[in-house]
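Every read-out reported here was derived from the displayed coordinates using simple, explicitly stated rules and does not represent laboratory data. It should be emphasised that the depicted structure is a prediction, and the values quoted were computed from it without experimental measurement. Cβ atoms are built from the backbone, for glycine too; each structure is taken alone.
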Structure P
Amino acid sequence: MKIAAIQLRSGTDPDANLAALEPLLAEAASAGARYVLTPEVTMAFAENRAGLVAVAAPYENHPQLQRVGELAKHYGIHIHIGSLAVPLADRRFANRSVLFGPDGTIVDHYDKIHLFDADVAGLNAYRESETYQGGERAVTAPLGDFTLGMAICYDMRFPLLFNALAKAGAGLIAVPAAFTVPTGQAHWHVLLRARAIETGSYVIAAAQGGQHANGRATYGHSIIIDPWGRVVAELAHDEPGVLLAEIAPDQVTEARTRIPALANARNFAAPLPLQG
């Protein structure tokens, strides 16, 4: 199966972001991709909570998502919107990933579980939990001969989630992202390769890249990694574009047979904290 990752430079206007996305979806579909992943915050990369309040539409009858459903049906492919902000009752948002099937309907969605609350040297503090509510459900979905596992950006630092997805049958794990430049330079490749190696899964990561209207800069470098941890395709820059690769279920089987880490895993008792 041919898959594609779309790299974007999303701004704060959802309609403008959708307009930038559409020709890249057309390019991926014309190249034969049957599954296309877009980055985190595809529809609006707002500067702050107030910016999201101004542009985030309700999930039901969401105007940009309705258009993506039409495009999925038009091309007859799976389109996976890496994430968008969905308003919740507590005045925060879900960072929600949405998978459309070839018939244009939503197959499933995933709300980002792990929230990035951190101080990054040289940058303003990130406090996702002030704006977003973390999800509570790991999600897999059927995707042709594959089972797709869903994660978003910061989730890649939590191997237990990826282990759970692989144990649930995922042979392809999607990691849409908006990685910062400093952490991208240091950790992007090694974390994604590690998640592929330890689960024996393909990993596809569609990234935001470049300087955004909200003042943030993201790393780019969208990437597809095979179950042996080899980089099979990469956009080695931060410009918008389309990344394509062929994947095969037998490569998942082979990797998990050669290194049966999932089968060999055992439960164990964790040590208690040392008493001072």
Structure Q
Amino acid sequence: MAEVVATDVHVQGVRTLVRRAGPADAPEAVVFVHGNPGSSEDFAELQPYVGDFARALAPDMPGYGRSERAAEFEYTVDGFARHLDALLRHFGVVRAHLVLHDFGGPWGLAWAAAHPARVASLVLINVGVLPGYGYHKYAWLWRTPLLGELTIFTTTRAVFKRTLNRDNPKPLPDAVLDRMFEQWDRGTRKAVLSLYRATSAFEVSSVKQGEALAPHALPALVVWGRGDPNIPVRYADAQKRFFDAEVHVIDGAGHWPMIDEPERTRALVLPFLRRRVGAAAAQA
């Protein structure tokens, strides 16, 4: 496995932690984009393996992980997409293979729709274009004034762990849950409220972006944990309407298949990326 090095960079005035592996200057990179309540560490069982054959970048997006909780940052889908673009330009990435999960889906697909010529391939992990999506129960709480503040700011470690495990077919590792909760500080909670209140369910669905990307027939690997109650598995096959997609459903996994079933997830993701890295540039 390749060594993963964490670096702080300042982009758009926001201190952003980025985990790097593989060739430092390659213009083509695999870019991991986490969601909520996550960070680049959600991909700890994927990034070092990808670094063996490709440049691999995984940022903690603003408000999350070990990046700055900047009050002036625009916590919207477009704001995160612009920040992703600034990060890729900072690192000299010309072509990106996007690995997206959770809210990383809307952020990454918004960037892709704005820069389709720079997208080499997609790996969609329990996310993608979600026609008819209606938000999950926690989003409705967070979007409600006062109730959202009460819910999010009174969440204890025990409640946090119990909630995530209740919605997953198997308990997540304690080390992962502890890491997530420790990074779920007041600044992140404020960022979450801002993001969800600024973002409609239609924006999360990425239908507009999917329709814009469909003519490009981008190669996509879709990996979905069957036991995800918040972004149900019925959306997995829907990706074939928008991408040149191969779809794999992992039984026994929930919203985080790369954490629930890391070996099975790697067995799908690594061969797909090995086939794609370098191929798009050679055909261009």
Structure R
Amino acid sequence: MLEPLHSHRLSRRAALRTLAASAVAAPVVFGAATPAAAATPLWHPNPATDGLKAFEGIEADRGNLHPDRDYVVVEDDHYRFNIWADDRDTTGGGDRQRTESKGMVQGGTTLKMHDGETWTISYEMYMPSSLHGTSKFTHIFQTKTPETNGGPWVTLDLGRSGSKELLRARAYANSGSPDIASTDLAPLRNKWITIEWTLTPGAKGKGAFTVRNGTGSGAPVAAQGSMSNVNMPDQGDYVRPKWGIYRSVESASSDILNTYLLFRNYSATRK
């Protein structure tokens, strides 16, 4: 099992430019593959060669409070997003923390999702036991409009109701932030799982979500759903996806632990 925070850290400078895998091992999965897309992906970053250039940028420790920490690094075939319980973001007056990547970049070109376009974004994700559902917000995926800072529009959240923890795909900007799909979080931890979004931005857009409890097209579906009239406008700019851990620290301290999140096999296609 992976340790929550590895001791073989890269320097901050190396972490931001790394094109090679570190020596820390990830869970070994044989024959794992994301289901083939119907079209050649516009975005299909290789961590070992693209490194963090696969994203428009990284948002972590923006107040430079912990310059010795490595927040987003490449490990072998995947990206690792670290967060510490005492991290604080520069927004929210000290009530939140953030380790996120933003945007999709392929070959130096930023891919942008516009109103009326339909995008399918898939990836594999590994959540450890130390990453908890919380009573306040914890987003591990969100979509926003950069120019206006609009959103979050659609999110993937780790929620909690009493002792029950949930993985929730949500139309977050709609009234009541309804679930597009949701399922128990516990069975999805400590393994690679597959996430797929189909998103059509617009003031009355569409969103669909599938999570598979495993990898490959034969992995069982843990939750699936779709929704129309999803509020997800580009507002004259574009809609940008973000990945990582963005959470309130106003939840129970027992749920705000040093932890991490892993991603691999990113893919994005546009119809």
Practice problem: Using the calculated result -11000 for helix-only ellipticity at 222 nm (-39500 (n - 2.57) for each DSSP H run of 4 or more, over all residues; to 500), pick out the matching structure from P, Q, R. | Solution: Q
Self-check item: Test item: distance in nm of label points 7 Å out along Cα→Cβ at positions 57 and 129 calculated as 3.8, pick one of P, Q, R
Solution: R
Quiz item: In terms of distance in nm of label points 7 Å out along Cα→Cβ at positions 49 and 257, which of structures P, Q, R is highest?
Solution: P
